Structure P
């Protein structure tokens, strides 16, 4: 559940408003781990006209591994089947992973929110028909090409 971002169904679509989160971000940014802080504070992140805004990305792949340093999750988001541009989110020392919704029917990302917690952060991604929520020590976000 997003705490600061507003998402409302309008009957013909959705109203997406990150303004309360963006107002809170300067206050909480210092408490975020470095990778999470870079991702959340990126000016393109909530700019709906920028190609590196998370809005409308779709889940391409989710992988869970267990390296010696603790549970790791890699989430790859992609615009569509035609585009080869991807956003890879690599979460380390994951203490909680929640995926609500039916696999293959989650729909595109509406918006996301990163918040500090003791020992790390939470990253909640609201999709049209589901939620991906991760609690971890930190995560890295890298834009790249599928390959």
Structure Q
């Protein structure tokens, strides 16, 4: 029994450390990296849902595949870990609804901060795509958490 408690504590510490590394990565990508156009003064604004997503899809010939994948798929992929980490670390946020609301709030704050700091744009489509990523991360957590619960019974 004592080994099991240490194992849980060790796992929790590992998850917290991984989450910290993830946060540093996200701060770099979302606010600092010039590769992702995080240069001061580059500001945009879109509050019409699916406008940017449709623009990319309808005008594929005007964009590189890297640009489309970064802006559409990338916005989903980089928030998958957040959807996994939130319920892993915060026991009070273990439901899908709580995790989704948390991801929505966090992505809203990120989009607003990018706009205020003038290192990116506020785009409702980014919030939609980021939330999809968070939801995927939550499902990964849910599946692995339930699998571990069943194995320990």
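What follows is calculated from the coordinates using simple rules that are stated; it is not laboratory data. Since we're looking at a predicted model, the values are computed, not measured. Cβ atoms are built from the backbone, for glycine too; each structure is taken alone.
Please compute distance in nm of label points 7 Å out along Cα→Cβ at positions 93 and 109 for structures P, Q and give me the label with the greatest value.
Across P, Q, distance in nm of label points 7 Å out along Cα→Cβ at positions 93 and 109 peaks for P.
Determine which structure produced the value 16.5 for mean count of other Cβ atoms within 10 Å over residues 29-36, calculated from the coordinates; the candidates are P, Q.
Source structure: P.
So relative contact order in percent (Cα under 8 Å, 6 or more apart), computed for just one structure, reads 33; which one of P, Q is that?
Q
A value of -22000 was computed for helix-only ellipticity at 222 nm (-39500 (n - 2.57) for each DSSP H run of 4 or more, over all residues; to 500); which of P, Q is the source structure?
Corresponding structure: Q.
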